[in-house]
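Chemist: The structures considered in this document are given below.
Values in this text are rule-based calculations from the coordinates and carry no lab data. Since we're looking at a predicted model, the values are computed, not measured. Cβ atoms are built from the backbone, for glycine too; each structure is taken alone.
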Structure P
Amino acid sequence: MMTESRQGDERAPEAGSVARPADHKGAGRTRRLRVAMDVQSLQTARTGVRTYVDELLREFARPDAPHMVIPFAGPKRLPSRVRLFRIINQAMYFPWLHLWLPLRLWLGRYDVLFSPEYLTARWTPAPRVVTFHDAMFLRRPQDYNRLWLRVFRWVSLPALRRAAAVIVPSRHAAKETATYAGVSPERIHVVPLGGPTGGEPMRIQDADAAPVLARYGLAPGAYVLHVGVLERRKNLVTLVCAFDQYRRQTAESTGAGGMPADGWKLVLVGQPGPRPDLDDSQNIRRTIAELGVAEQVILTGHVSIAERNALYTRAGAVAVPSLLEGFGIPVLEAFAAGVPVLSARATSLPEVAGEAALYFDPGAVDELAEAIARVAGDAQLRARLVTAGAERAREFTWARTAAETMAVFEQVAR
């Protein structure tokens, strides 16, 4: 059975071994550090990594930032829809990362290289800080391209292990990084990510939300929402099956008339997986067709941030059924939107959601269907989860993420 607080002992993630930033006027620092930040992921990522890089760049650019962070964008990439272009992109990027970037660091006398993704140069003249968001491709190598895994193990993994510090977003990710990537625990720093509004409620006017809901035939408060790339690890086939089970049970309870007119729908926001070995969109579409729920399950594809936020704030619930997550930004987005969260009891998700979610076993369709039924039919439960989520969201801000990341820069530059 589901519980609302199976993780009652989970508090806001601590910073692990991260030191707090030193007093700028004290003797601990005599000058601002020059930090080079590899931001090539802004050209490729659309979801979690892009949010991470965008938000940190915004915080690092503040006038009161203790150190100077200079972004390095890498070579301009060709459209990745064409296979030849993807090959050319890789052929251009690897020499830039492993040869040109280290040379720029040496010529510019940089103090630190910050790689906010797992890719980093094999050698650099400055100490490296690398963010390792999760170890899922090491934990489940069968889900990934073999050639890509070989390149990662031969080139990227040794470079990661030579980093002066490795940042991870959760305690779960820290354990996985030590276990599967072989990084020394003393060099791993837990730095939690932030929510979309700095702990404040997400506010979208009705005039802005109404056209978005009308486009997809949705009624406010009458749909379950999932936001994320349609990858296998997101466990969306299970979500579709659970929604169908909830729908059928609701139809039976209403008698011969079937589903009520205001029956809930399921909305899946996100583009297909970035590579064939990760993508689960075809399986999701096949399941929708086999269950006959094409009118009740809506696939929006990639949407703008404004559209995404409109869908968040008018949802009846947000479901996060992932099998593997290094952190779980959609949980914080749902908290900010004032929406109840249905979360898998798996990996880092309970660490982020704490007592503010209704949990279920990610492998149990029955539990997820029951969770949907409970949140759809119990107004008091919804209100309790929303209140707990708002309190939880205040503990996760990008200002905190940036400050603790700066503290890691200071530590490795000493």
Structure Q
Amino acid sequence: MTLTERTRYGISEVLAGRKRGPGAALLFAGPAIIASIAYMDPGNYATNIQAGAGYGYGLLWVVLLANIIAMLFQALSARLGLVTGKNLAEHCRESFPKPVVWVMWVISEIAAMATDLAEFLGAAIGLALVFNIPLIAGMGITAIVTYGVLVVEQRGFRPMELIIAAFVAVIGLCYLAELFFAPVDWTSAAAGLTTPQLVDTLALTIAVGIIGATVMPHAIFLHSGLTQNRFTVTSEDDRRRLLRYSNIEVVLALGVAGAINMAMVMMAASAFHQGHSEVAEIETAYHLLTPLLGGVAATAFLVSLIASGISSSVVGTMAGQIIMQGFVNFRIPIWLRRVITMAPAFVVVWLGVNATDALVISQVILSLALPVPMIALVIFSTRPSIMGVYTIKPLTRWLAVIGAAVVLALNMLLLVATFGIAIPGLG
């Protein structure tokens, strides 16, 4: 049997009660791990560095809030795929008028391209800094490596899940090492985590960027697709157990992603906020890390950035395929999808746009596109005609509505600030 077939057989053995233990639980891990890489992409590096350098630990609460919202919506997305056997984009195509579907598809495709812009540029920046090569050369290497990883998906879902899990482990270990080198003020970090504040318009922009970099539109679409065909359910008892394992995996996988994001902000706050608060670029952050925290910390930063960029770019391409297939029932070869999604990154470099600025702007675009899958997911999760007995309970429904409302409110504030309208309380 292939690795994927062995995984399916192992899951059936667990559900039948013939296999137990820690190894049994690991068979169910995969979809949330893949989705979680979207929450650790280079866009997070850009916004987290700006947050920590400019505002110290003051925006940690935004990271926590974004992560809680992400957990809820990723769990709902996985639930939709497990219960109905269809992904979120397919439900949109079947339930909404065609003009609405096309608008949603275009917005989602723009979000997918903005996602890949951040991911592709992040890996390229890391490679360019490590090997001292031009950025365009780093982009070429990234294109080749990501396509090579994408080819693995043809062997089934399990090899890809294990590869992405390995990338997550690399990123996590690198940031665990960073915290040993960075002199973190844990008291200030605790205060920043529990005290919501936005002191000026730039803080608002970065906060929306953090939301956009953490709660990812393409990850919400992707998760429902990753769970829909992973295992064929034969009974309602099996479905309930799969949902329980799925919820546990979402909490653990996104908990790790949230911890890594908080570590990014804390590292930037401890290294740059006092004396280098103007740091806003990944390249500048790397060059300053060596004299401030040492060469090992700087190297760990770059290794994690490269791992983040390559893995999240792969996941972004996978999400793009699901979005296109779901909304317009059309698939294109993976190499063509790879070319289309990475084209904006080459355009940005060719135009001479600052790479880190492009990363932050891409995250704001993602946040503006985020209400599309969030609202659609809330609608479908509350429909008994779709979810049956698995329709979400009133408390979960209200939490989802509040989460979507928070994102919409932050987006509206950002648009108001962008058009030069003064917001009370913000400088």
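Chemist: If distance in nm of label points 7 Å out along Cα→Cβ at positions 234 and 298 computes to 5.9, which of P, Q did it come from?
Modeler: Q
Chemist: Work out the source of 3.1 here, i.e. which of P, Q gives that when distance in nm of label points 7 Å out along Cα→Cβ at positions 306 and 394 is computed.
Modeler: Answer by label: P.
Chemist: Figure out for me which of the structures P, Q the number 36 belongs to, where relative contact order in percent (Cα under 8 Å, 6 or more apart) was derived from the coordinates.
Modeler: Label of the originating structure: Q.
Chemist: Tell me which structure, out of P, Q, gives 10, 31, 29, 18, 9, 3, 0 once P(r) over Cα pairs in 10 Å bins from 0, in percent, for residues 194-313 alone is calculated.
Modeler: Derived from Q, not from the others.
Chemist: Continuing with the same structure: Work out which structure the value -26500 belongs to, where helix-only ellipticity at 222 nm (-39500 (n - 2.57) for each DSSP H run of 4 or more, over all residues; to 500) was derived from one of P, Q.
Modeler: Derived from the structure labelled Q.
Chemist: Still on this structure: For P(r) over Cα pairs in 20 Å bins from 0, in percent, the calculated result is 26, 55, 18, 1, so let me know which of P, Q that is.
Modeler: It must be structure P, since only it matches.
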